[in-house]
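Just below sit the structures, each encoded as structure tokens.
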Structure P
Amino acid sequence: MQSMYEKLQAEDADICTCNVRYVLSNDKVVKVFKNDPLAYKKNNDYLMAKWLISNFMWDKLFKKEVFDGNRFDTRLRTNEDVYLLFAMIYGKKIVSVDEVLYNYLQRPQATSKGAPPSFVGDRVMIINKQLDFSRKIGRYEIDQSYLTEVYLKHFVLNSVITLSRYSENFNSDANNILLCANNDIFNVKNILSFVFSDAKTGLVLLLFKWSPPVCRLVIRLRLRFSKYTV
């Protein structure tokens, strides 16, 4: 924490990030994530969809002024930091220390490792806020390609993977995703564009649009035979 504070002060920044170590309860390290504020700015990833900066709060040190007018939305049970953070840090000066200063314990019973009944509604609130934010800052018409990627990968794909892993009512939850999805964005034409640029994403999205239960089966089989993922 001291090194983050010193970096914040030395560079007169608003936010300082650090690296994150994902650990299991037996102390096994399964992943190390490095925040990259320079890449976040260079790629203009203002919705934080590319994971150049983490979507959670706890690996960051903030000047108190950053929280002016910003509070967690108590309507959300999941992803409340995702809902808040992208707009809160937009336009702020962000720096980072290249040190692992946060251990992120991966607990099977954690809220982030589940899909409660509010999950789909929470995700819909997030994507709607992201699209509204892009309009607010005058980027909606300019960034259609970026926003399509955010919608298909950050909203649909990530939601489908989470539901496939954890949902106890998958068919109902999947149907809610399909009912809530904007078909001007979640359509075969846009999905096919991913088949050529990101085959795995495109194929999963096509499979989900065709048959959610089959898509879930494929995802669960892949996860069963893959290395630990977070």
Structure Q
Amino acid sequence: MWSSNMGLVTADFYSTLGSKTVSRANYNYATAHNAATGTTLTSGTIVRNTRPSYYQISRLFYYFNTLSLDPNISIISADIVFKSNGKSETDPDHSDLILLEPVHGDTVVLADYGTLLPIVTPLATIPYEDIIADSSTEFSASLGSTALALINPGGITKYCLRMSGDVENLIPTGANVVGLPQQVAYGPPLIRITYKVKTWKGDVHVDQLKHQHVERMLN
């Protein structure tokens, strides 16, 4: 998606193949939840916080390709956008999607699972009921000022994702699952950014010229 209106541009920036899910499973919930490291690393496809007698928890680590964004732009707003190929919730309030600050470096490693554990302040939340389990239909959440500040024009933008039951350390009694395909066929997660392109005249910013013009009119 790309559009422009009255000096504003809206464009989509997709998550890259480097985005990964790190998971841990154990018969003891605390062991799975509080582990310093995950045990499996896969393409970012699913978030889990599930089930009695054998607990599986997945945490997602995203990279979004914002290399083509000029560092001189002014970001006005942004949404994080997903498509889901399925969802299931046994325990109410366990399966909201919680966007969090990134902890991962240039590549995702198993230890990122434990590093993310204390990060619990939401940048954005998508309630379970707003998740559309149809791989052709988008659903999204608006990003607030803290999340917007993490967008990296001219570089790679990173976020993490956990389920609310994981963030709140709630012991599940059944399957709480949200499928979030990374595959291009479904349309991988993306951030949809609306920004203003700064233009210059000589060494003076156009916005500055407009401001000076208004001041002259007022005076």
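All of the numbers you see were taken from the coordinates with simple rules; none came from a lab. Predicted model, so just to flag it, every value in this text is computed and none were measured. Cβ atoms are built from the backbone, for glycine too; each structure is taken alone.
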If Rg and Dmax of the Cα atoms in Å, for residues 84-147 alone is calculated for P, Q, the one returning 16.1, 41 is structure P
Parent structure of the calculated result 22, 16, 11, given that semi-axes √(5λ) of the Cα gyration tensor in Å, for residues 116-163 alone is the read-out and P, Q the choices
Q
Who wins on mean count of other Cβ atoms within 10 Å over residues 68-75 among P, Q, i.e. which is largest?
Q
Structure responsible for 1.08, with Rg/Rh (Cα atoms, Kirkwood Rh) calculated and labels P, Q on offer:
Q
A value of 19 was computed for relative contact order in percent (Cα under 8 Å, 6 or more apart); which of P, Q is the source structure?
P
Candidates P, Q; helix-only ellipticity at 222 nm (-39500 (n - 2.57) for each DSSP H run of 4 or more, over all residues; to 500) computed = -13500; producing structure is P
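Of the structures P, Q, report the one carrying the highest value of FRET efficiency 1/(1 + (r/R0)^6) of positions 36 and 140 (r between Cβ atoms, R0 = 30 Å, to 0.05). Don't jump to the answer; show the numbers that get you there.
Details: P: 0.75; Q: 0.35.
Structure P comes out on top.
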